Structure I
Amino acid sequence: MLLENASEMNLLYDFYGGLLNTRQRDIFRMYYAEDLSLAEIAADIRISRQGVHDVLKRSAAALAAYERTLGLVAKYARAERAVALVGASLDRLAEERAQDPELADRLRDIRDMLDRLEI
């Protein structure tokens, strides 16, 4: 059902959740982050299971539409891959040039800067 792509939904929510209305955010969070069932959410906020399902479906569609328009998740994923490749290249270069202490220090400094990017 809806949980098939929970990690994708959570990632979309991380980027675009602020664009959902409060009710959508609450229901989305309860379902995907707190792992509550449709019935539990329905009982908690006093609507039908179908109502919860509809809100989740509309929210997921909205998040997907935001991603299609803005592409922030895709850009983030590309940046994350690029940083990983640069980091791996730096590590290989540091191993190859370990006998040059000055270069090794510079490479470590660059690696530290790369790690601080928090991507």
Structure II
Amino acid sequence: MSAALLYVDEDAGEDAVVKGLRARGIDLVTTVDVHQLGATDAEQPATAIRLRRAIYTFNVRDFAQLHGETLEQGLEHTGIIVIPDQRLSTGEKIRRVAGFLHRATAEEMLNRMEYL
């Protein structure tokens, strides 16, 4: 079993959260790191799949739709992690994401959408 790796979508790429997750040992890249800033929501999962990383986003509506469409088409994705309430504190976002990723494996994330 391999550790779940993270790809942080543009809308969830808050500097303090990214730094906090990295400080807690989370292996992550951002849209900026992989030159995908401004890519569409439909393009982001393809990048996550290519990188073999679960995507972390705030965009519940669009990514829930992409998740459903992917499964309906018999395709796979590498996982989607969303925090529906963007008003959470920076510390709470870090705790939720880091805590979940310390328990989840890449294999468990396959085709999974997790709401934190």
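The numbers here are math on the coordinates, done by the rules we state, and not lab data. If you're wondering where the values come from, they're calculated on a predicted model, not measured in any experiment. Cβ atoms are built from the backbone, for glycine too; each structure is taken alone.
Quick look at the numbers
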quantity: Per distance in nm of label points 7 Å out along Cα→Cβ at positions 19 and 43, the highest-valued of structures I, II; calculated: I
quantity: Per mean count of other Cβ atoms within 10 Å over residues 51-58, the highest-valued of structures I, II; calculated: II
quantity: When distance in nm of label points 7 Å out along Cα→Cβ at positions 11 and 99 is computed for each of I, II, the largest belongs to; calculated: I
quantity: Given 36 for relative contact order in percent (Cα under 8 Å, 6 or more apart), calculated: source structure among I, II; calculated: II
quantity: Cα extents along the principal axes in Å from the coordinates reads 37, 33, 26; which among I, II; calculated: II
quantity: Answer label among I, II for the case where helix-only ellipticity at 222 nm (-39500 (n - 2.57) for each DSSP H run of 4 or more, over all residues; to 500), calculated from the coordinates, equals -12000; calculated: II
quantity: Structure (I, II) behind the derived value 0.00 of FRET efficiency 1/(1 + (r/R0)^6) of positions 27 and 107 (r between Cβ atoms, R0 = 25 Å, to 0.05); calculated: I
